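Every read-out reported here was derived from the displayed coordinates using simple, explicitly stated rules and does not represent laboratory data. Just so you know, these numbers come straight off a predicted model, no measurement behind them. Cβ atoms are built from the backbone, for glycine too; each structure is taken alone.
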Structure 1
Amino acid sequence: MIPKVVSEKTKYNGKWFEIVEQKVDLGNGKTAFWEMFKSSDAVATIALDNKNNVYLGREFKAAHKGFIYTTAAGIAERQDSEKTLKEQARKELREEFGFNAKKIEKLATVLQNGRSTPKWHIFMAQELYNDPLEKDEGETIEVIKLPINGALKLLLSNKSHFVALLGILLVKEKLGL
């Protein structure tokens, strides 16, 4: 038999996410209760200049009690089309790093983990130009430019957002670097 979700009950409902308890029939006569983190999808953009330098952000994150390295990323407020996701990736790049791109391409959609609903839509931005938007309240991001291998080394040796690391690897694969 195949396991199936029998019921769901919201345990916590916050501004950005909710915690849902799921009652699961395991298909073997047993029942399990699992908690699930439920939130919107997100977008992340790996920005490359014409020399394949990568732009990363160094940003304070209270959850980690320090700075982490990341890429331009944020909540996907609407998920109704690939075009909408691409525009949201572009918006995050403009807000967080001050760049827009003549070329933006989707590289992958990945799941965060098995107990979370958000999917991450990862993009590569090329042919960059300055076109900043106002940053979100509370965001202070130091933008760092590095050769792609230097960026990968930095992400592997410091606190970093998994999507930034995965995005760099996807870019290297895509461009054959």
Structure 2
Amino acid sequence: MARLQEKYRTQVAPSLGKALGKTNAHAIPRITKVVVNMGVGSTTQDRKRLEEAANNLATITGQRPLITKAKKAISSFRLRQGMEIGCKVTLRGLRMYEFLDRLISLALPRVRDFRGLNPKAFDGHGNYSLGLTEQLVFPEVDADKVTFTQGMHITLVTTAESDAEARLLLKEMGMPFATE
């Protein structure tokens, strides 16, 4: 069992139940999945960038990424429908908790000039999104082998009914939100 999963079961879930006044264990908010997305816009000129981004994403998450394709053709971006333009990974279960643990304890403290995560980046339904500007904040990525830096979007999908419940859940899990 992952360290963060154990923390959720023993500490976070009981304290959330008391704070929200919920006695049913299934009504307590939890994280269901984490989606990590790398949009590589420059793949129209250089195919190697997409391959390197997919390899880095596989190294970071421990799961082979899905190559995403363009839904529409946009001529100003030299983009045709069906072109490969990015990669994404959906993490659930044990891998999700291990990734979150590495994100919270290792990657976010390594971000340059980090002052905390934006506490307002919720979507209104209890899901939280954040962006990283480079993949080198994860210790699994070898900086000597990286030829270009690539950012990523990370979305945490929760069962919370509101943003306030999700914010409380993520704060209890250890997400370092910026103080207002």
Structure 3
Amino acid sequence: MKHEVRHCTHCATALAWIVETEDGGDKSRLRCAACGWTHWNNPTPVLAAVLECEDRGGRLLLARNAAWPGKSFGLVAGFMEAGERPQDGIAREVLEETSLQATEVSLIGVYDFQRMNQVIIAYHVRARGEIRLSPELAEYRLFEPAQVKCWPAGTGQALADWLRARGIEPQWIEGIKA
């Protein structure tokens, strides 16, 4: 999903694709011909958790976002706040969305998600407590790690990497495109 910016945020002039030479060579970007403002369209950092419930036998919690169509379940995820360390941000997101308290947070990896213009920073989060979902989530399911199915997009790749690191060959949901 590309955010469509059409006018300069400083002077309201219509933006145009203008080619300028930058450090890496010529780049075509939406720029304001009047004041020179550039819409960089940089990816947004998103935090995601492979959420292991310590007090539920180490099962993984996958959730269905209330805004998602269908019955797809995925990792708990959210946007990083200004001034926040990523590992603190994912612990906050887990607490806000599930009421679970993170006891351990470790980096899995960083993944691109071109379709949404995002960079996903994925963590393994061990957590405990009573599960109470925020209104942002419609429902959750608990899975044994060996039984969870991965999807081809960014967070699904993080889940697959986490499984592989534990000697579990990932299973993939069929019919879903990246």
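Work out the source of 1.02 here, i.e. which of 1, 2, 3 gives that when Cα Rg over 2.2 N^0.38 Å, for residues 61-164 alone is computed.
Working: 1: 1.09; 2: 1.24; 3: 1.02.
It must be structure 3, since only it matches.
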Assign the value 55, 36, 33, calculated as Cα extents along the principal axes in Å, to the correct structure from 1, 2, 3.
2
Comparing mean count of other Cβ atoms within 10 Å over residues 29-36 across 1, 2, 3, which structure shows the greatest value?
2
